[in-house]
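Enquirer: The data blocks that follow each hold one structure.
Each reported figure results from applying straightforward, stated rules to the coordinates on display, with no laboratory input. Just so you know, these numbers come straight off a predicted model, no measurement behind them. Cβ atoms are built from the backbone, for glycine too; each structure is taken alone.
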Structure I
Amino acid sequence: MEGKKLSFLKWLGLALLFIGFPTAIATILSFSIPYYLLHNVTLANTLSTIIPIIVIVTSVAYFRKYLQSRNLITPFMRRQSITILPDSGQPINEKYIRSFEVNLKFVKGEECIKQLAMLGMMYLQNAVAYNNKDLYLRAKEYLSRAEEVMQVKSVSFETKCW
């Protein structure tokens with residue numbers, strides 16, 4: 001389940017590639033074109049403020065998606081450990097469960113089976129904690145999907161026991 005940890009320098013390099021480089025290009029182009037071609041300082045200053053902000057927001061979103069799709073752990077991510085015991089009565093944070101659902105799109109092979117089973121168990125724990133039938137049905141759905149994938153694909157003994 002653990003992703004690959006990035007060192008600070010690798011993270012910095014990726015951040016510069018995904019965020020810094022596009023922002024620098026956007027800033028230079030958004031100032032240069034109106035200033036040198038149109039000779040309009042006000043337009044150049046306005047555009048060189050607005051366009052880089054839009055580029056930064058878009059770049060950060062793509063950077064996060066890239067890290068998530070590659071299952072990379074940045075030096076700034078907090079480690080959150082949870083205990084999955086459906087009869088414990090303690091609910092699991094919905095945001096935490098949703099992050100696993102988002103990661104499910106990017107996972108393949110045996111890791112997919114493990115995440116499906118884990119999602120099923122987390123929803124089962126929340127179903128017991130909240131006494132909610134909808135969560136129970138969702139848990140049952142994830143566990144049956146994990147079982148179906150296991151029957152279709154050949155998986156290791158460790159994954160079957162998991």
Structure II
Amino acid sequence: MSDSRRGPDHPLGDRITVTLHELVDALDADADIRLRTLFDVTLSQYLFLAVLADLDRPDITEQARCLGVSKAAVSKRLPSFVAAGWVRTGTDPANARRVVLHLTDTGVHLVADAGRMLEAEFTAMAAHLTSVDLDALHRELTTLLAAFRPQPALPDPALPEKDR
């Protein structure tokens with residue numbers, strides 16, 4: 001936890017990087033409690049589904065890349081998402097070994113409803129902070145994110161085609 005009594009030279013001092021991480025940690029903890037209570041899902045499960053909702057028929061490799069986890073991690077979790085009725089799997093007619101992921105109608109509704117709830121709850125929690133313009137903050141954070149988000153790398157021609 002950052003402590004404003006610590007100087008900016010301290011690793012956990014009063015620094016924007018520390019403050020941003022702590023804000024995200026607090027938001028994640030709150031979101032996890034709300035999602036568990038209202039939707040019987042964890043934040044991790046919700047993020048898996050929300051990322052899937054944002055992609056166009058991804059396979060396990062693409063889902064893993066977008067989540068920042070291994071293919072094995074996605075493969076291990078996938079049966080529980082299928083069993084819960086949130087995700088269905090299919091095959092790619094051009095590549096029978098490729099497992100394609102789809103949200104079910106239940107999964108689509110879960111992501112939409114939970115996403116609306118999280119946005120409404122955050123906005124309500126921040127409403128009393130009259131010195132914070134949430135719309136301006138959102139624009140500024142979006143600008144920062146765009147500046148810091150890694151640019152897509154070109155495929156390494158030295159890699160085998162399957163690994164590009």
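Enquirer: Consider the structures I, II: one of them gives 1.18 for Rg/Rh (Cα atoms, Kirkwood Rh) as calculated from the coordinates. Say which. Can you show the working numbers first?
Expert: On the way: I: 1.18; II: 1.03.
Value 1.18 for Rg/Rh (Cα atoms, Kirkwood Rh) corresponds to I out of I, II.
Enquirer: If helix-only ellipticity at 222 nm (-39500 (n - 2.57) for each DSSP H run of 4 or more, over all residues; to 500) is computed to be -21000, which of I, II is the source? Working shown, then result.
Expert: Working: I: -21000; II: -19000.
The structure behind it is I.
Enquirer: Rank structures I, II by FRET efficiency 1/(1 + (r/R0)^6) of positions 40 and 64 (r between Cβ atoms, R0 = 30 Å, to 0.05) and report only the one at the top, that is, the highest.
Expert: On the way: I: 0.25; II: 0.75.
Going through I, II one by one, FRET efficiency 1/(1 + (r/R0)^6) of positions 40 and 64 (r between Cβ atoms, R0 = 30 Å, to 0.05) peaks for structure II.
Enquirer: Then there's this: Matching task: 3.6 is the computed value of distance in nm of label points 7 Å out along Cα→Cβ at positions 56 and 104. Pick the structure from I, II. Show your work: numbers first, answer last.
Expert: Details: I: 3.6; II: 2.6.
This figure was derived from I.
Enquirer: From I, II, which structure was distance in nm of label points 7 Å out along Cα→Cβ at positions 24 and 88 = 4.7 calculated on?
Expert: Details: I: 4.7; II: 3.5.
Matching structure: I.
Enquirer: If distance in nm of label points 7 Å out along Cα→Cβ at positions 72 and 120 computes to 3.3, which of I, II did it come from? If you can, show how the numbers build up before the last one.
Expert: Numbers: I: 3.3; II: 4.2.
It was calculated from structure I.
Enquirer: Assuming 14 is relative contact order in percent (Cα under 8 Å, 6 or more apart) as calculated from a single structure, say which of I, II it is. Working shown, then result.
Expert: Numbers: I: 21; II: 14.
Value 14 for relative contact order in percent (Cα under 8 Å, 6 or more apart) corresponds to II out of I, II.
Enquirer: If you work out mean count of other Cβ atoms within 10 Å over residues 48-55 for I, II, which one comes out largest?
Expert: Top value of mean count of other Cβ atoms within 10 Å over residues 48-55, among I, II, belongs to structure II.
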